[in-house]
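Values in this text are rule-based calculations from the coordinates and carry no lab data. None of the values given here were measured: they were computed from a predicted structure. Cβ atoms are built from the backbone, for glycine too; each structure is taken alone.
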Structure P
Amino acid sequence: MSKNQNRVAKTLRQLQKSQQKGIAWLIDPEKVTEKTWAHFSEFEKERLNPDLIFLGGSTYCGSDLRGLIQEIKSRCPHIPLVLFPGSRFQFSNEADAILFLSLISGRNPEFLIDQQVEAALSVSRSGLEVLPTGYILVNNGEILSVHQRSQTLPLLPSEKQKILQTAWAGKLLGMKYIFLDAGSGAQAPVASQIIELVKTEIPSTPLLVGGGMDNLQKVHHSFSAGADLLVIGNSIEKNPGFLSEVLNYRNWFNISLISN
């Protein structure tokens, strides 16, 4: 039976239309610890939930993800689990949805189209909800694991025209979501002016933003600039308490939007 009920698409579209803000907690399969599992107990106790759980990593090439996905879903069945694959091998039909990414900021055909071709039949037959996403790497020139794995360079914040052209190219090619990512472990997030530029030019497309979110001030600036969904992983690995801080802040931010 197909699991594709457009649940994640509805979540992202509702965030975009309402101008409310969402949080996706990114779990790297290589970095799951007891502290990771402790968060699921906190969700019930504090009634603070991320909007989505993303699963994936730039370098993960381990065994089947099925067991890990089943464990996550058994602990938190009400939050959609979305694959954020670093390669075609990070796939399981046990998930709810998959970001079908094309790395449109780079020119390496492997991540523009080759990996997608290899995965296409498996994805189409899986019953997963498929989220066609234009993936754009933007930072100050840091070379992180995602850049090493993809053998591409990030676009620089100073290349505003190129970033905007790239985002528009993704939309015109039929991609329904744009993901601006500074990269896991980045020292700084995607610049606010870049988020604002893309959001202003393409307001009808849900905008995902990740990388470098290690304090609430950066979260605030990214929300205020127009990000619909923030994807946070590395900072939670380093500081497990940060997830609760971010979720509380998201709630406050959304309430303040309604009040104003």
Structure Q
Amino acid sequence: MSEIDHRKTLVLTGASRGIGHATVKKFSREGWRVITCSRQAFTEDCPWPAGPEDHIQLNLSDQEGVGIAIAEIRHRLAANGGRLDALVNNAAISPKLEGGNRMNSIDTPMHVWRDVFQVNFFAPIMLARGLFKELAAAKGSIVNVTSIVGSRVHPFAGTAYATSKAALAALTREMAADFGPNGIRVNAIAPGEIETSILSPGTEKLVETLPLRRLGQTSEVADTIFFLCSPNASYVTGAEIHINGGQHV
């Protein structure tokens, strides 16, 4: 029998760039084992230990594929004695029109609504339910990544994306109530304008209106996710933390 790995373990979706990338680096530095899931194969741009061995290429828009991935994750968690300390549902899609314009509620095709909700809303609850036993065994933490656009109309974010994030915020509250009796905490973080490679044109004008007058850094988001998965947040559940430089006030 192989020796049990006693490191804490994180499963993270949407690991290949931006907030996901920064989150993997933060947890890895803190000594966690990180199992990453993303649409892309592992690349050398992701400089963390055991990257290729603990990466699962997964298209969250495929319900059958999500089920297969859950089985693979559970198999890999056997090395941790079948325990999962944290699940971070970070992956999301935000389709745009040509030229990067937002897709409104009148013109967004219904198949786009379905794809967006599958990735942004249904995949998180599918993963949480599929990994429930492992999370309960560790009295683990779930963090859902919502968005400031879940609570207001945004100049760049499409309607399907915005409403999927609003639904995920509500789901976080419901999950906190349902998962809590098993010792599993469920929280959300709602980022605002974060400096990544996919910022929309015009963001610089929006930043001028923020109380802190600057973009957020992916490392600042990762630090908040880590806090929610740490003992320092042991009595925090059902919360949605705004990381937006005061944009929500």
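Thinking of P, Q, which structure, once distance in nm of label points 7 Å out along Cα→Cβ at positions 74 and 210 is computed, gives back 2.6? Only structure P yields this read-out. The value 2.2 for distance in nm of label points 7 Å out along Cα→Cβ at positions 18 and 122 was derived from one model only; which of P, Q is it? Of the options listed, only Q reproduces it.
Hey, helix-only ellipticity at 222 nm (-39500 (n - 2.57) for each DSSP H run of 4 or more, over all residues; to 500) derived from one of P, Q reads -12500; which structure? Corresponding structure: P.
Once Rg/Rh (Cα atoms, Kirkwood Rh) is evaluated on every structure in P, Q, the highest one turns out to be Q.
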